[in-house]
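Trainee: Given below, in the form of structure tokens, are the structures.
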Structure 1
Amino acid sequence: MSNPNQKKYDLDTLRHSTAHLMAQAVKQLYPETKITIGPVIEDGFFYDFYREEPFKPEDLEKIEHRMHQIAKEGLEIQRVELSPEAAKTMFDAMGENFKVEIIEDFAEGEIISAYSQGEFTDLCRGPHVENTKDLKVFKLLHASASYWRGDERNPVLQRIYGTAWHDKKELKAYLNRLEEAKKRDHRKLGKELDLYSMSEDIGPGMILWHPKGARIRFLMEEFWKQEHYNNGYELVYTPHAAKTDLWKISGHMEFYKENIFSPMDIEGKEYVMKPMNCPFHIQIYKTGLRSYRDLPLRWAELGTVYRYERSGVMHGLLRVRGFTQDDAHLFCRQDQLEDEVATVLKFVLFILRSFGFWEYKVFLSTRPEKSVGSDADWETATSALEAALKKSELPYEEDPGEGVFYGPKIDIKIKDSLNRFWQVSTIQVDFNLPERFEMTYVGEDGNKHRPIMIHRALMGSLERFFGCLIEHYAGAFPAWLAPVQVILLPITDSQNAYAEQVASHLEEEGIRVEKDLRNEKIGFKIREAQLQKIPYMLVLGDQEVQGKTVAVRKRKSKETRVMPVEDFLKELNVLIETKAVDTE
């Protein structure tokens, strides 16, 4: 039964208060533990603790049980306000040195808020529920390691993840989604379907694409390239490394140094592996004199870049050190900016929908605290992005201060089949790099002017987008993307010759085919094909040989349809050409 009193609190408030409840339970059970931070995250919360011994699953059970006990005690949750000096004295007396370090970041005279429940007090801006009895529906999920303030040079912390909801029905639905997500985990399916791997001998965060994964990547790339030509882009290719001086001019050595691999010496000159493609495209622009009539220029590249990601944040295909951006840079005049952004937005949606994504969250990210450029340039760029969003009629939210250092941006998150959102597409307006690299074009007035640069990625990176596709489709890719579209399954050896004949015909028509000619029972062959998530199985018996037909069975169906090979081929080609999503 749900708790009606909880409905007056939003989920973030419930989860924030539950994080405090968890920290209180941890302190009661393991008094030597130091508390650090416990923020709300999507669908839940976590709290980081400092203790020598990692939390085990049985520890989480004890902590969750104690949380329920504290909740039933009905402790009032009270806000107190303190000066930094008073707060520091209080937490220092508690032995909470991590909290003391946080307080030291506050300015003198700034007011600090804390919340108390029973004997437990924690720094927090709030808001919180009024009483621990309001916290009834929660679950601790798992524990992992983290670093204090995300820096591997700092102490190792123990992080406990949890979730909280208004009622048990919501919690149950969420836990069911988690179980489904485990089945769809791209790391698990990547291995089972033989799509990709990583090797310690090569190094973490570097992807090896296996033949089947590479086939899907090829299909993604060929579609991407053709659609770029169709939409007025030209393709370019650039090197994997450049002199360090290039990145000093661009500002990356100043603003992005922590993510750039260490320089290497080549003939007495420092080079680094490229973290971005943009300075290379600028160099192409600067090879000739550009006129206002030449603009806009739209140059796209599937450019592999290298970024130093900390070991603790890498995750399968989703966060790697070497990846291929579906990158493009557009150079335009100021009077073209709004239309170019609107056209890019339209292109983004076309690409995402082609891969089966129809729901999005869109954010307009504005000027961060650490930035370059004039107020006028930022205003012009932000207004252009905002106008393009309104023209597209896409609902969006403003994300204050989350732009990149050189300009504002539009971020698009796609919603997958488990209702999770993935950050993929981005559109960024940049006045900074054209200024730094002294880019010009000759205007209609005969004078030199600065072009405006638009950075744009539709899928983000091929690796991350591929990981998203694996989980979105649970490895059961639509026919146009499936590495193997059809498998032929003769019932006995006497149909093998016919299987070879049908396979050759389908291959001549561009269909990706496999044959299972093993001396195994047909039921076994069907189960094997289903595990490999092949869209179509063509079962061949004596009747099919005599009638020159095939018994068509879809990967999730138990029914078969007998039809001529040509009829099957027509049906399959329609699915491929329309990029239809399997709705079995």
Structure 2
Amino acid sequence: MSTTNRVLIIYTGGTIGMKDTPRGYAPAPGFLSELLAAMPPFHDRTMPAHTTPISRYGRRVRYDILEYAPLLDSSNMGLDDWVKIARDVERHYDAYDAFIVLHGTDTMAYTASALSFMLENLGKTVILTGSQIPLAEARSDAIGNVLGALTIAGHYEIPEVCLYFDNRLMRGNRTQKTDASGLAAFASGNAPPLVEVGIEVKVEWDRILAPPTRPFRVNPITHQAVAALRLFPGISAEMITNVLRPPTEGLVLESFGAGNAPDHRADFLDALRAGTDRGVVIVNVTQCQRGAVTTDYATGAALAEVGVIGGADMTPEAALTKLAWLLSQGLPRAEVARLMQTNLRGELTTTATQTRFSFRERVFIASVARALAEAGESVSRVEVERALLPVLMCSAAGLGDTTALERMLASGAEVDAADYDGRTPLHLAASEGHLGAVEFLLARGAKVDPPDRWGGTPLQDAVRQRHHPVVMALRRQGATLGADASIQLCGLAVAGDLTGIGLLLDAGADPSSGDYDRRTPLHLAAAEGHSAAIALLLARGADPRARDRWQQSPRDEALRGGHAAAAELLGVALT
């Protein structure tokens, strides 16, 4: 039985839903919803509207679309629109598991940054995405972007405001638009992706912010008296002075390199000092897409001496929206300056970035017990062990550390102890390919086919990561594949992936099982002319006489595609 997650798509406008008109591309109310409903990846016709087909993890996504009127080009969006999006997330927060904001690309990084600060104590996934080419076009990046965002939003709990583009999920307040015409339009120069989507979805959990402990709320940006100024060689002091005049209360100064600016021009520095003396918060960020502001150079130290604060490795978009948000809180200027240099939402790199624990430390249990005791909690180390051993078991299994596993089992840990995602130590050991740990756990009575929260088993993990020795060890203990094995095998046949086909067959996949159209792996390999894949499948018992729903045989597919060698191979098999 599948589970269904609910996602709200907030459609603000942008290229993604535009329609071709005599005057060029233009927003068309209702058009996006019509397009998605007509596309099989976004709508299973056997289910209620806007319900996706079941995923390999046994989950569907049910989404609703909240379409703005009027639909806006992102260049026309501003502070009020950011607040509207935040309020809509707040209004529907309890009714949905995650949120997607469809947005034009030009100012998407600004909106993502602004939302990251306004959505306080965010415990659900919020993803901004869009496209460079409208969804209605035959060659559009919109399908991949929306489907990727929907997949992540419907399957993973990532309590952050993110931006998804070109198969990467990035922290929203770390992104910048770096390409006006390419499909990889966004970059996150100082922070690696949180999720990368390829054949598999790879989530980097250690990079993701910890879930909140306080209730969610929206704290809007109301302050507009902020500005940004990009330094250039020869910039005049008068220009600095004019930008810093009232009503400006905050300025993001985009400096050279590692935060450098002219240090030999007294007029330039005096203009900045006058601004900081008046109470203007001036934040120094680099013009470069990578790197951070430092005071290693005299030209950078000169700015600090006149009261300009360093913005570390924040993007100009993050610095501007964070500054506006902090000024909206009515805080003293000194506190605004302090918080601008403090990591609040993962927007800047510090040595103590708050991420999920890796649980790799051997002294973790003792440290937690000691910390709780120092905080006045009457919790014994035994109680801490009971709470943390399941997660530490999984960590040790993922590292292949059989010594630690044996020690924890001797301490009373359960061999099938599951983590927060229902993944047991055997899942982790199989996924990482640690044969010794797999055999160790099986020898101590670990269940061979425990399902995790998505219905995945250790064998499926081992197949996915292509750890053949682990696959064979699990098969010897009776492990079986799930119902989606035939679909996986068909996909490998289309690609002509001999290694993957062989591995999946060794894992117990039926070489003659078909997809929803009863097309077998042989049909698909024949259609693509993959003779080597055909030979492998035939050798492993695939039926060359199988017929799909249109009564076509694999040989018929080869002939239709003009693949003579494949047709001959299948003809021999039929005799």
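Trainee: If you rank structures 1, 2 by distance in nm of label points 7 Å out along Cα→Cβ at positions 30 and 542, which sits at the top with the largest value?
Mentor: Working: 1: 6.9; 2: 4.6.
Going through 1, 2 one by one, distance in nm of label points 7 Å out along Cα→Cβ at positions 30 and 542 peaks for structure 1.
Trainee: Of the structures 1, 2, report the one carrying the highest value of distance in nm of label points 7 Å out along Cα→Cβ at positions 86 and 518.
Mentor: Greatest value across 1, 2: structure 1.
Trainee: Computing distance in nm of label points 7 Å out along Cα→Cβ at positions 342 and 510 gives 3.4 for which of 1, 2?
Mentor: 1
Trainee: Here is a further query. For which of the structures 1, 2 does the calculation of mean projected area of the Cα convex hull in nm² return 32.3?
Mentor: 2
Taken together, the values in this text are just the output of simple stated rules run on the coordinates, not laboratory data. These figures come from a predicted structure and were not determined experimentally. Cβ atoms are built from the backbone, for glycine too; each structure is taken alone.
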